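Every number in this text was worked out from the coordinates using simple rules, so none of it is lab data. Quick caveat: nothing in here was measured; it's all calculated off a predicted structure. Cβ atoms are built from the backbone, for glycine too; each structure is taken alone.
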Structure I
Amino acid sequence: MLPIEVRDRRISLPTSPVKMTQDRLSTVPVALEVYRRHREAFGLRKGWFIDNTPHTSIYEEALRRHYPHQGEGSITVYNPSARVKNAQYRRVERETVEDSISVLHVKRKGIWYPHPDRTLPVQDPFVATVGDQLIVGGVQTHPIDEHNTLYWTQFYKGSSPETLEEWVRGPNIMKDIRLSERVGSENPDNPIIDIYPRQFELHNAGAERGNIAHLAMPRSEFLAMTKNDSAAFSERLATAPLLPVKFPEGNWGGVNTPVPIDDPRSYFYRMNLLLIHQAYYDQVDIRQYVARALIHDPVRNDIYDRGIIGEASDFPDSTPKKPGLDKIFFPGDIHLGNGSQTKYPFAFLEGGVRDNRHGMTPTFNPLQDVAA
């Protein structure tokens, strides 16, 4: 039974959705007004938190191995990756610091268990399959001094979690690089890999804000890279063309998970559903992150905006990791249903809530049209 009380089922498969013609997404407050109206009209219930506390001793062991001098403190688990073949990575750290690791969780008989020996020294993990290879990555940090930290996206590659090895890396100060293997490539033996980096521009007296770019690489070329190709790969990521739609002034964001649309019944067949976060500072200088769905046609480079599909207030109240993080929701995965991406009008959205909890909430299937 879905945790949804449907009051009005005005939801249908789109037959002729309108691609975006303007060059900016709507602001968070404007898009939230539409989303909240739809959520209320359809009676979607609150989400819930996934309890990771039974595994605290395993997390303690893993953290001590990476940070033997860190000391004690409560442990928080949040910002999960997408689930791939019953495997998922989750960000683990103590509540008082951000020295993070990403811990592999494996599903056995319906229950997720952390693997203490399968950890990576990165934040905000992501997972993708490219051919027969597993690609895992996340943000790696390196303190420069007391007030400054260098960071980059570190990739790992292997045939399984057990065989992962450190691989290429992205440019310095670039987070949120995500990738997926394209459905319906012209050469099925060497399909295209769609890569979505987050590039920076300068706005408002030097404040850094990110927009989403797109880089396409043949699978053989992508997998043939070695560590020595990191500089060339970083240059391609840093100079890849931006998507035709940017965030509004003062907003920023990036792709959290690209989902290839492989359901032939969908108007968006062979495109990529981009589960993204959009962020900004509100009028009282509180940072807010929401989940939004875009659909990218990588052949025509068209964008379809499906609106906001999740926010922190969709979940029960909880204490944020730090003051001012009450409105943070960082999506990690969207579950559209088994066997068909368009069968169900609703979906489940999974992610990190307020930088201290791992949550799941019902939402709208962005491959459907909603009219409330």
Structure II
Amino acid sequence: MQTDRCGIYVIEQTGAGLAYIGSSHRVSARWYAHRKILNKGTHHAPRLQHAWTKHGPDAFTFSVLEECPRDQLLEREQVYLDAFQPAFNVCTLARSRAGVPHSDEVKARMRASMLARPPFTAEHRANIRAKAASPETRARKVAALTGRAVSPATRAKISAAHVGMKHSPEAIEKLRARMTGQPPNPRSIEAMRTANLGTHHSPETRAKIGAAKTGTHHSLEAIEKMRTASRGRVVSPETREKIRAAHLGKPLPLEQRAKIGAAHRGKRESPATIEQMRARSVGRPANPKAIEAMRAANLGTRLSPEAREARRGKPCSPETRAKISAAHIGRHPSPEAIEKMRAAKLGKPRAPRAPWSPETIEKMRRSALARWAKRPATDAG
């Protein structure tokens, strides 16, 4: 039976022709309430209560006469009351207390009655918990709440009621066990992301998050998802500056350096990336520590024959030659560097030099003639 049916119902005693007619916007819930009160012997319809007590629940049937909108319930119920004149109904006029507030005296009596009840036993609590956790109950709750919009005022009340509340460790562990293995809800993720936009964690919260994540490692699937989500995202200059300031003075451990080196080994930047890096570095002063770190890292390394062959035949542009020349003006190799270069050349056979081109020979001849023409007069003859 659906929980959201709205209409006119009838409780009929089988074979006797006696009935009780009512209306509700939740028919199944109303039938459950009737049975509960009848089994307790406190129903408001005395004739129906007497017949129920005498013949038992099996002698009665429950059915829905008509489904109708909520605003037409009383009108349609009155039609059936006039047509059938059921014997179990005490009142022949259809009426409802929906929306009628209780007086303070009635509220006080209801409260005193609830307080006088004995507490639930452990067995009763376990039965309620088991019934609430059943798949059928969960399905009915989901169906009843699906599509229901909560007003902003109700949201504010719920939020105010939960301010300052914290789950116990047992409740946190139960929630974690319940959520383990469940696929994430895209709507919930989007709602949380929207709610957290523009919010900033306090230093205490940041410290707690950092302590909780210390030693944890992302799976390969999570890393790939983060990489896909970040691809094409432009980082603002303010965010870049914050990241740079946060990493200043934090040396990377050797293991992380080795991982970064292994991940970048064999990778080549695209021309667009190289141009972006070049434009970003223009005008930026050189970092002495970074220069020293690169020099120490490159000591003892040599280019492979493939790299040497790839570089051979690639002349530098005039701008690059001018920059190299300007950078070396006034610089002299130290005696140690001269000795290292001399020792490195010892024992190496000189490669055969290619024959000079006619253009080179002509340039050399003109240069020698120019020097001869500029010789001092005392050298003549």
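Values computed for the structure shown
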| item | result |
| --- | --- |
| Mean count of other Cβ atoms within 10 Å over residues 146-153 derived as 7.2 - corresponding label from I, II | II |
| Source structure (of I, II) for mean count of other Cβ atoms within 10 Å over residues 18-25, computed value 12.6 | I |
| Value 152, 43, 40, calculated as Cα extents along the principal axes in Å, assigned to which of I, II | II |
| Of the structures I, II, the one that 3.3 was derived from, the read-out being distance in nm of label points 7 Å out along Cα→Cβ at positions 186 and 234 | I |
| When relative contact order in percent (Cα under 8 Å, 6 or more apart) is computed for each of I, II, the largest belongs to | I |
| Origin of the derived value -17000 (helix-only ellipticity at 222 nm (-39500 (n - 2.57) for each DSSP H run of 4 or more, over all residues; to 500); candidates I, II) | II |
